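What follows draws every value from the coordinates through simple rules; no lab data is involved. All values reported here derive from a predicted model rather than from experimental measurement.
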Structure I
Amino acid sequence: MLFALLIFLSTGQDARALLNRAVEAFRSGRVEQSVADFDRVARLAPEDAPYLWQRGIAQFEAGKYRECRDMFISHRAVNPDDVENAAWHFLCVARAESPEAARKQILPVGPDARVPMREVYEMFRGRMTQAQVLKAAGSDPSAQFFARLYIGLYLEATGDPAAGRAQIEIAAEDRYAQAGGYMHDVARVHLQRK
C-alpha cells in the first residue's frame, strides 16, 4: 500500500541513508529540507523515484503543488490500487488549480480493501458525505484515524479550512499515533504548518 513506507533503492547505502534523513526531516517538521533530500534520492535512483510517495507529501506541505501532482501520477504506475495516492493527487491539483479541476482529474483506483478507503475515494469524487465516511470507519482506531485525516484534508481543499483543521486535530491526537504510523506524523506536521 501507499503508506507502508517501503522503498527499495538499488543504488546502495548512500541513497538509503539519504531517504532515512528525508523521512526524519519531514517528521521533525523540516519540510523544505525533506523535499531537498527526497529530490536528491530521486536523482540518485531515478528508477525508484515513483516509489517516493513521501516526497509527494513533502512537496505538498512545501507548497509545490504541481510537483506533488506529478509525483502522485508517477506513483500510480507502481501502486495503481491505492486510494491515498488518488487523494493526495486530488489535494495537489485542488491547490494548484481548483477543487473542480481536481475532481475532473481524479486518478482511478483499484480494489483498495482498507476501511474506509472506498468511502474516502467516493467523498473526493463528490459522491459521499463526510458523515458517511465516518460511519463506514466505525470504531476501529486505524479506520477512524484515516477517516478524520482525509475528511480534514478534503474540507481544507474544498473551502472549509476551519472544519478541516478540526478533523486533522483529532487525527493528530496521541491516541492515533500507532494506528496512523507515518501518516500520523503527516497530520502533526500539517497542523504545524497551517
Structure II
Amino acid sequence: MNFPDHILLSGENEDIQFGNFIGDFIKGNGYKKKYSEDIIKGILLHREIDSFTDTHPLVHKSIERMRPAYGKYAGVAVDILYDRFSAKNRTDYSQKNIEMFVADFHITILERTNILPRKARRFTFPFIRKKRLLCYARLNCYEEVLKKMSVFTSMPNKVKQAMKIITENYDLFYEDFKRFFPELSDFSKNFLSNKSMPQSNPKG
C-alpha cells in the first residue's frame, strides 16, 4: 500500500493519519521519544499494513501477474495499482469523496509541519502542491508514478510492459483488490481498536 490507502485505513484520528503518512520516513525506535501516542500508533499501523499486505495470498496473485514486467519490483507496481483502485472508488470505502479526503488530509499535514521528519520535508511540500493524492484516481497517473519511480529509484522503466499487462488483466487485478481490501480494512480497524500499544519491528 502507498499513501492514499495508508491514510484511508487510519480512520478519522488526524494524529494517527499523520503517523501513518510519515511511516516510510521513520526507522528504528527513536520516534517513541518524539511523538504522541496517537502518532506512534499511526507509525506502527503503517508497518502492520505493509506486513499484512506483503504476506497476503491475493496480493501475491497480483504480483505474479505483474512479475514479467517488473521482476522483484512487481509488488511496488501492484501497491500503486491498488491505490488507484481505492482512489477511483473512494466512496465505496469512505463517506468522503476523493477531493474532500485530500483537502482534509492536506490540512492535517500542514498543521504538523513542525514535526515532520527531516527526510519527509523535501517530499511532502511538492506532494501537497501538486495534489498527488488526487492523481491516483486516474490510470494515466499510474503511468506517471511508475515513470517517476524509474527516475528517482532503482525501479526499472517497464511502463509499457506494465500497462499491457494491466490492460489485458484489468478485471483480474480489480477482483484481487476487491477481495483483499475489506480484509485489510478489518485488520486495520482491529489494530486501531486495540487499547494496548503493540510492539513492532524496530527496523520499520
Structure III
Amino acid sequence: MKRILLSLSGGLVVFAFVFSANVVFAAKPTKTCTTIQSGELLASDGSVIGIGFDDWGYNYQGQMFKGGYCDAYRDAAWCQPYKEDNLLMKWNAAWMSNADCDGDGKLDRHLGYPSYRGSGAWLTNHISGEYSGTDGEKCTWNDFVKIVAAPTDAKLINGTWFTAGGSEIGAAIWGEFAIIQEVYNDSCAGDHGVLYHSPTRAGLGNW
C-alpha cells in the first residue's frame, strides 16, 4: 500500500469603445499584463515558458501538469523512490495564473491578495502507481485530492480549518490550505472510495 501527496510549489486586456456623434474613441487599458505568448516569462528553473507542455510536463497556459511525479520536482534526488509514479495536477488562476499582471516577470499567484488566504485558489492532485503485492501480484493504486485556500476569516483548530461560523472545512496542509476531499483506491489493499469529504462543501471554485 502506498500513498503520497505532492507539494507544489493570461492576462486579458479589454478595450472599451465610446461612441459620440460620429467619432469613436478607444479607452486606454487600465493594466497591461504580460502573457506566455510574449516569450518573456520564466519558469522557476529559469527556462522560458512556452505554449503547451514543456519537457517536464507543465502546461502553464492550460494550468495543468501531466507527467511523472518526480518530473514535477525537476527530478530531484529526494524524489527518486517515487520516480515510477504518475501525477496529474490542475489549478485555477488564483493558484497560479498564465500571465504576469503585477510586473514581477513571473506568473501571478493570488493576484490582489497578500497571501493565498481568501483568494479562492484551488489545486487538484491525482497520483497513481503500481507496486508488487505480497504474492508478487501487480497492485495498482491512485489518490485524488482537492485542495483549497482557506477563507480569510477561517480558523485553524488542532490542524483543521473551520469557517467563521464553526463548520469544518478540512485538514490543514501547506499552512494556508485545506483538503476538502480525498478519494483513494488500492487494488490489493482493498481500499476503495472516499476517504474524506468536507462537511461544509467539497466543490471547487466556491471558496
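Tabulated data for the structure shown
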| read-out | value |
| --- | --- |
| Answer label among I, II, III for the case where log10 I(q)/I(0) by the Debye sum over Cα atoms at q = 0.19, 0.26 Å⁻¹, for residues 73-128 alone, calculated from the coordinates, equals -0.87, -0.99 | II |
| Which of I, II, III yields -20000 [helix-only ellipticity at 222 nm (-39500 (n - 2.57) for each DSSP H run of 4 or more, over all residues; to 500), calculated] | I |
